[in-house]
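Please go over the structures that come below.
FYI, it's all coordinate maths here, none of it is from the lab. Since the structure is predicted, the reported quantities are computational estimates derived from the model, not experimental observations. Cβ atoms are built from the backbone, for glycine too; each structure is taken alone.
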Structure I
Amino acid sequence: MNQERLYQIILGPHVSEKTTMMGEGNNQYAFRIATTATKPEVRKAVETLFKVTVTDLQILNVKGKTKRGAGGRIRRRSDWKKAYVRLEAGHEIDFADIS
């Protein structure tokens with residue numbers, strides 16, 4: 001897998017109240033990933049980009065919400081993919097230091 005593909009797989013961290021609690025207690029992080037990404041690709045991308053060791057990985061598809069816009073027009077947000085990544089003890093990802 002080339003270096004360019006690694007940067008296309010991870011779109012960014014998924015920050016919510018739930019993922020913040022997971023990060024503090026279980027050394028687990030959530031990322032928004034490309035819809036075409038596979039588990040081996042996500043594992044390699046996280047390990048390469050953040051220089052950590054991944055011990056566990058779950059990927060799930062998130063269905064887009066149906067929203068009602070102005071004038072009663074109904075539209076649907078696009079589906080996306082999320083990855084929960086658990087790191088080896090002693091490793092952590094600090095998003096503030098990423099440049």
Structure II
Amino acid sequence: MIKETKALGMAEVSEYLEEGELKASIKRFIKLKPSEAKKMREEIEKLGNIKIKEEHTAKIIDLLPEDAQDLAKIFTETSLDENENSSILEIVKKYK
């Protein structure tokens with residue numbers, strides 16, 4: 001039975017998978033440890049920006065954008081101003 005649906009980054013998903021082909025495959029693309037991904041998610045959510053949806057946060061965790069252009073590729077339906085971009089990028093830099 002599904003209790004809840006939530007967009008997760010690959011690092012967060014890997015925590016729920018048993019060892020096997022799928023987990024091994026995902027590990028090749030993960031850039032953060034699951035604990036780091038959770039901390040990053042918390043920091044992004046603390047920004048309280050209504051433009052940032054769960055899906056956006058998951059992509060930020062997966063891709064670790066380096067600049068405003070990278071963020072623009074994630075936020076296709078909305079645009080972020082300079083302050084919003086810099087707030088997110090500051091958080092990402094902590095985890096690189």
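Kindly point out which one of I, II the value -8500 was derived from, the read-out being helix-only ellipticity at 222 nm (-39500 (n - 2.57) for each DSSP H run of 4 or more, over all residues; to 500). Mind dumping the intermediate values first?
On the way: I: -8500; II: -16500.
Computed on structure I.
Consider the structures I, II: one of them gives 23, 20, 18 for Cα extents along the principal axes in Å, for residues 40-87 alone as calculated from the coordinates. Say which. It must be structure II, since only it matches.
To test your reading of the models, identify which of I, II gives 14.7 for Kirkwood radius over Cα pairs in Å when calculated.
Working: I: 14.7; II: 14.0.
For Kirkwood radius over Cα pairs in Å, the value 14.7 is produced by structure I.
One of I, II was used to compute mean count of other Cβ atoms within 10 Å over residues 8-15, and the result was 19.8. Which label is that?
Among I, II, the structure yielding 19.8 for mean count of other Cβ atoms within 10 Å over residues 8-15 is II.
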